[in-house]
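Listed after this line are the structures, all set down as structure tokens.
Please treat every number below as a calculation from the coordinates, not as lab data. Note that this is a predicted model, so its numbers are computed, not measured. Cβ atoms are built from the backbone, for glycine too; each structure is taken alone.
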Structure P
Amino acid sequence: MTARPILTVEDLAKRYRTSRLRGPGREVAAIDGVNLSVFGGTTLAIVGNSGSGKSTLALCLACLERPTSGRILFDERDLAKLSERELRDVRPHIQMVFQDPALSLNPRYSVLELVSEPLAVQGSLARSERELRARTMLARVGLSPDLAARKPTELSGGQRQRIAIARALALNPRVLILDEALSALDCSVQAQIANLLLELRSAFGLTMIFISHDLSMAAHLADEIAVMNRGRIVEHASGENILRCPGHAVTRCLVGAMPRIGPTVAGMAGLR
């Protein structure tokens, strides 16, 4: 862990204006006054119920949504103030994996094309070098080279999510944001992908931000957990402290909803 945060969020807010048939509509705060710090080489889990603002926060951190106010400091630069051209230089360093790879992966591309495409967009490598790196990344996420010519629609959900992770890692990012990346998978596949993420964090020195409504998975993957409710962080502590001494009512509800005995908890027990 580095002595200084790699990513710092200060008083971040994102408001949307709802549409109405008559009148200007009203503003809704998706996130409101969020403060947090993420240290290099660690994993921060952001958990909360649906509508708590965690996915909006993830989009802002990935520079895919502009916050309404506040600061996002990365390498001492305020991402919220950068122009679109300047953000294009930052985005390779902060990559995101989404919940449903079927929606984020172009079905017309082969697996090899999907993983090498971000490198082609950057234009820094020759085609042969891009393909070599793509094949290397596919191997790192546990996919057979025999799948390189296949289309994502021919593969399982777990295989598609591995492709999405390989694609995100192709640019050698410093921060990997996973927005409900395990929630569409069954329990056994969730455990496999979670184990893979821990291995990749160690191998690449990654900093991860894990967005989830699943507190048990978050506790096993993350060093720290931030609990969100109605656009605000209501509790922030180590996973151990969150589970043992939840301080906020929302956190207590999340802890109470955790399965006591089940494949997710049992399967995750040996991951760390």
Structure Q
Amino acid sequence: MLQQSIAGAEALTGDLVVEGASVSAGKHRIVKDLSFHAAAGEMLAIIGPSGSGKTTLMKAMTGEMSYSGKILLAGLEVSGLAPEFQATLRGVLPQSSQISFPLNASEVVGLGLIDRRRGRQARSRRIAEALARVGLADFEGRTYQELSGGEQQRVQLARVLCQVWEPVPEDGSPRWLFLDEPVSSLDIKHQYQIMQLAADYAARGGGVVAVMHDLNLTAAFADKVLVMRGGKRLAFGSREEVMRAELLSEAYDFPLDILPRSDRQRPVIVPVGAG
């Protein structure tokens, strides 16, 4: 049975609330007493060095791993939600997706269409539009296994988009995109295309949480940033509050510098001495 938890007014907003969350794998605690609040209508980037617990936290927020503490999505405790109901609230793009069956791109994307009341023509139109949004127009008949790694990643994103197409449905709370390293296999053009797609989803009222390794893309697109180190929250706040050289250098245990730009564009984050 679904249970609704109350966390002040936040429970009614459709936002993501994490309070004192810890996640363990066996006897090893990976995420440790972590708290933050992510708002629908914004993009939250989660950054930090490898092994800091970013993906583990993502799996807890999407119901793939058990946790202690509190994680609320749209006012509902994630651990108490049936998978079928969660699928109506959020779409998840994992780091990698393995498909053994000989499906084409259209069939993979169609897996995201959970509303089976759609007619065949309507399904085909939605699949084609989703592929076009990720830069793969006319790829419907291409075999998934024949695609490059970056193309497969974009097909999977199109599948996720089909699942939560409308960021704010007429009869429900804002929907969410959870993206784990969404641009890891992409060239620079498609990195920006996918990040812009995610930013547009947030601008239309949906929520976006993205695990990121590229600090410059984070600085360019994120509204809020959560910095993790050793399974803990090192910092959380607006992009301007968090993307500072001294804080990032501490997070990554490596000297980083932020180079100002004269054209009012976002500053560039580089290793100390570069440029």
Structure R
Amino acid sequence: MRTPDFVAVGHVTLDETKNGTRPGGAALYAALTAQRLGCSAGLLTSFGPDFPREIIPPELQVVCIPAARTTTFRHEVDPGARRLTLRGRATDLEVTHLPEAWKAASLALLCPVANEVDPYLAAEFSEGAVGAVVQGWMRERGPNGVITPAQWEDALLVLPHIQALFLSREDVGEFQEDVLEWFQRIPLGIVTVGAAGALLFVNGERYAIQADVAEERDPTGAGDVFAAALLIHYQREGDPWEAAAYAACAAASAVEAEGIAGIPDCAAVEARLARYRRRLNGAS
């Protein structure tokens, strides 16, 4: 098994929405983003026979830990709130599941959605940069599978081994003091705030990143596209502000189509980034 440039770790999912059931999961969005941005990609995941394996491109390396069923969420949107229900769950992803060759990947992104990613995996990628999309470590499954916010209990196991931590505004919620403390421990911290853009923390210092203008059709996965794009561009160029602008443009492309169909390639992001820069310069 060859070493990919980028490894995503987390469950792919089946997402039940008012428009039907479709594939999703932060790791799926991240791995597809990496591939479309020119990286060879690997995906460590777990799913059951109910997952449409054919939607994953054959050139994307997949290590799937067998499961009876795929992790499945029901998404419901009430006025002013989103309700998430975990209806089924695949197999946990442990350190022993990571192929030896993948430990040498240049980039890795841990993408839990249901507390399925072993926090000790953060230490396994000793030769590359590691990021974490923390949402799945901050969820608790309550009665009837309803998801509620939870304290991230394993933060101190993960933070010493990562370079970037990604959260959404919804993830931060009541844990703002904790999040600010985490960002003091790592080089890059990012809070995505939807159409308002993102907050970038560089060595604990806060900066605002404007969103690109987009005609939003589906915001699902935009934060995961943002995370993967930022890691990739930061590794290539070494400038966190430029990486965040690049990621903002990738995420804006992602929301303009349904599901994984909106994930852009390099040419699309570069064209969008050029327009984004002209717009910002014109406003200054």
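List of remarks:
- Highest-scoring entry among P, Q, R, by distance in nm of label points 7 Å out along Cα→Cβ at positions 52 and 244, is R.
- Top of P, Q, R by distance in nm of label points 7 Å out along Cα→Cβ at positions 140 and 204, largest first: R
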